[in-house]
1. On distance in nm of label points 7 Å out along Cα→Cβ at positions 9 and 89, which of the structures labelled I, II is highest?
2. Of the structures I, II, report the one carrying the highest value of distance in nm of label points 7 Å out along Cα→Cβ at positions 25 and 105.
3. Using the calculated result -8500 for helix-only ellipticity at 222 nm (-39500 (n - 2.57) for each DSSP H run of 4 or more, over all residues; to 500), pick out the matching structure from I, II.
4. Supply the structure label, taken from I, II, corresponding to distance in nm of label points 7 Å out along Cα→Cβ at positions 17 and 113 with the calculated value 1.3.
5. To which of I, II does the computed value 105 (volume of the Cα convex hull per residue in Å³) belong?
6. Of the structures I, II, report the one carrying the highest value of FRET efficiency 1/(1 + (r/R0)^6) of positions 41 and 57 (r between Cβ atoms, R0 = 35 Å, to 0.05).
7. Have a look at I, II and say which one yields 2.2 for distance in nm of label points 7 Å out along Cα→Cβ at positions 65 and 97, as calculated.
8. Among the shown structures I, II, from which was the value 44 of relative contact order in percent (Cα under 8 Å, 6 or more apart) calculated?
Structure I
Amino acid sequence: MLYMLLINTDESYYGTLSEEQMGQLMGEYMQFGEEIEKAGVQITNHRLRPSSSTTTVRVRNGEVLSTDGPFAETKEQCGGYYLIDVKDLDEAIAWAAKIPSSKYGAIEVRPIWVMDEDSGGQS
């Protein structure tokens, strides 16, 4: 099964870290990246730019509206993700718990809705 592990943290947290602490965090991410790649469950992953670089698009009454910034004011922002292929939700949760940001943020584990013609568009 495919799962998206969405990394949600308060972006201001990183500004509170010393250079040494930030280096340690990046080291933990490198170690996690090696582990998940070696296990063969990672499909892709990417870090996202800060939410201040976001553009939100809405279409209302046929008019395209775009605004700078995220859709909603939230305490935590999505800062990156891992797309994984694992046997079940329990395994996805186990990988999510290993993501370094889970110690101070939240990891949203969301199943991918694979569109399939044979199943009427769902699987």
Structure II
Amino acid sequence: MQYTPLRFREKLAMIREPWSPKIIANLNDYHCKLAKLKGEFVWHKHDETDEAFIVLEGSMKIDFRDGSVALMAGEMYVVPRGVLHKPCSESGCSVLLIEPAGTLNTGDAGGERLVENPEWI
């Protein structure tokens, strides 16, 4: 068996378009995904699962109907299941997302930014 670490920088270099998460690993029944964020995403929620955002580079904020949370590189926030939220990053950022396999990036919102079958990189 070969033991090779995943290198975030190498994987992130393979991502060209923002808001298009790519799967990099399985963790039990979860997927670890990398994504680049730039601008505003859509308001959405995930009724069945929490969603973890870990900022690797840059900064972002997550808007909620009653406030927001700002995140910088090295910080993490978990959006609880069922909570309406809208991620955004004016200057752009790279994130690691951890969520159950099959979780849709746009949650209940669907729409143009929906990625039904994220690519493995």
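Since every read-out is calculated from the coordinates, none of them should be taken as a lab result. Note that the structure is a prediction, hence the values are computed from the model and not measured. Cβ atoms are built from the backbone, for glycine too; each structure is taken alone.
1. On the way: I: 2.7; II: 1.7.
Once distance in nm of label points 7 Å out along Cα→Cβ at positions 9 and 89 is tallied for I, II, the winner is I.
2. On the way: I: 0.8; II: 2.1.
Across I, II, distance in nm of label points 7 Å out along Cα→Cβ at positions 25 and 105 peaks for II.
3. On the way: I: -8500; II: -1000.
Of the options listed, only I reproduces it.
4. Numbers: I: 3.4; II: 1.3.
Derived from II, not from the others.
5. On the way: I: 132; II: 105.
That value comes from structure II.
6. Details: I: 0.60; II: 1.00.
When FRET efficiency 1/(1 + (r/R0)^6) of positions 41 and 57 (r between Cβ atoms, R0 = 35 Å, to 0.05) is computed for each of I, II, structure II gives the biggest number.
7. On the way: I: 4.3; II: 2.2.
Only structure II yields this read-out.
8. Numbers: I: 44; II: 32.
The read-out was computed on structure I.
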